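> Next up: the structures, one after another.
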Structure P
């Protein structure tokens, strides 16, 4: 349903997106994850046809976006980080306004509004101005407006950024329901726990796609082993471990360190110099792996 081929975008001397290649199949939820400045929003805008690529091309349901932009716009829904809700209009009035933009009126509009209001549990708030909704309810309203024209593909750019955990959970429950009904979703997020909910995840750093696979496969992608290190002097231990050639990364995680190290090195030798330190193997989280992969990218960049 979505295909990026050598997708690249430059702004003067800055390469925001650097030769991305990936596909999204029908009925998938695929997440793009990365820190601020990784290129997620620029990628989403190019895929949605809102920004022209410097190089490469986008295919939507098999058609080139550049050759058939009007047809592509009918197939997709795009929800930006700050969706253009009208704060003084009520929930109903916002939905009616967007229905008019899409040319949806009469019985069809009434049916869709009733269906989406029930799905999102927003019926009790349909007379409330958008400006007086909570962050989570604003996102639900934005999603309903995006869905009104029956898109086959949904682009969501950090839709739950700044939203409370309960509203984030509700939002994802809605996404799962939409995917069961045949929708294809590409979502960018800064939350690694949300990435775990995706069928596949693309890890982005400095405009590049450094990995794309299922969350389970990505957790197993590194040859290094992950260890939990406990030490009285956590900061000093971390700094010392980070300088060792056998250590890929050493990062604080709560009151412990998560360390990726060469499997050929006995773990006990890593912590031997630190009084009172202990080390034990653990299964890495997606966040652990992502940070370690970024550290690897940083090291490789230094040696180029």
Structure Q
């Protein structure tokens, strides 16, 4: 089993940490519970931080004079500037983080699909948008993984979020060490994962790591980091994953029987068609890597991008685009 550094993740405090929702409850969330042993969480409740009590009157976003305001209809309070000040101060001082997991559809923490009303007393929203704190997170950290808890019920989004978190946490450790040999090893271990996500960025990163001009490690790492974030920004498509699996097969194919190769190719066909999970193929590759002592294959993070306990038994390809 691979050893993983713990990602540093800012999380909405109402998700499994404290009963601080507007109605005085704490939200039970499976994925936050499962992540707790593998992630260093930093809980925060922006609404409590700006002085709102618990329980409290609801707040909402209203659109007036082409501006969005954060208001509390029952009291008439305008909380816009207070929330903006808190978001700016908190995010400026948050330090090194690898991602955010925020409360979905919240007028403070929501990252999308937050109700925006024409006025404080309007019953139906006129549009949807981002919460004030969640929007500030997206603006300040455009390259980091940011999700809400509801979206993690989607297999594809969850898998990609976890892969990004643990890959970025591993890179943070490489950057802190500041040694070229560590960056070279990181690039080698993540080659197939990056190939599945973004082949053109992988080629650029390969040239950066080659360091033909013999630049100082800090300079190379600074150039490498945004390309890593860009490569990981989009989930891999099934076609890219199949390309990597075929590439991996080449490392053990000489030792396989014709029947074993045919079986593997059939698994790939089923994966591409959405009727078999990726784990059906990666389990075979791991087994063959151990059997034939294929060290390069076994060191690839593509085969285990995040801790095995975070893999759900329901991960059967649902939510994965073909």
Structure R
């Protein structure tokens, strides 16, 4: 039989455990991990070694992702000496996205990101929130998107169903950037819907890959990983953000994942039939400034440095 003293001790232990977990969830967004993947996709050219730093889901806002924090991320990224820096969208955060926060002016976060440096350049795609937070874009159903204008003013190339041919150590590869798959709310709606199927995208995978004009390997940047089942084996690696790795996870299990595929593409390196995908946990938060079991991360992908993936 449990005594009153034992019951009180148990209640205190549960309360203390809950407080500790809550404190950890509040503190974890302030961590910054570097997650490395070393892989050689099928058909990757021998001798082509490429280091790509991937940043996703900044969600710039005060005080949770303020300018000093962004500059810290930039400095940490540059210290990794990447050949190229790839930005995978969702730079902005609004009050509806991030509670207990204040939006940041586009020129502030973009100016901080302008400090990124790599020999093969800094390249970006937009995310759904970059489209959603621009009400004028939603009303006219077309760009330009303020986030893209800010990035380009900072000297960062933004891809919208486009591709560029790059060279490293005398060998070529293609970098392609897909338009966002969830760009528009349904016509006439005043706020984002709850059903994923209701969003309209500006993505054109076939049109993007049609711009690849030779057999050099292709790296694909896309914000949402839902495109991956349609990506052909011609693409060596697809890189995405959007899911935050679940943001709140318990033993690796993510209860909520913003994807029509559930947890299939929630996080990390995925290999399906020889096709490779890497999904970043991102840097910022959505909903509440909490993370648990999935800290913010810079992803460093080293291609051509390991066994065939």
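No lab work stands behind these numbers, since they all come straight from the coordinates. In this text the structure is predicted, and so the values were computed from the model without any measurement. Cβ atoms are built from the backbone, for glycine too; each structure is taken alone.
> Suppose helix-only ellipticity at 222 nm (-39500 (n - 2.57) for each DSSP H run of 4 or more, over all residues; to 500) works out to -10500; of P, Q, R, which structure was it derived from?
Values: P: -10500; Q: -13500; R: -6500.
Of the structures listed, the value fits P.
> So if we calculate distance in nm of label points 7 Å out along Cα→Cβ at positions 76 and 268 for every structure here (P, Q, R), which label has the highest result? Walk me through the numbers on the way to the answer.
Working: P: 5.7; Q: 6.9; R: 2.0.
Sorting by distance in nm of label points 7 Å out along Cα→Cβ at positions 76 and 268 in descending order puts Q first.
> If we compute mean count of other Cβ atoms within 10 Å over residues 100-107 for structures P, Q, R, which one ends up with the highest value?
Numbers: P: 11.5; Q: 24.2; R: 16.5.
Once mean count of other Cβ atoms within 10 Å over residues 100-107 is tallied for P, Q, R, the winner is Q.
> Also, I was wondering about something else. Could you tell me which structure in P, Q, R was used to calculate relative contact order in percent (Cα under 8 Å, 6 or more apart) as 20? Provide the component values of the computation, followed by the final result.
Working: P: 20; Q: 15; R: 27.
Label of the source structure: P.
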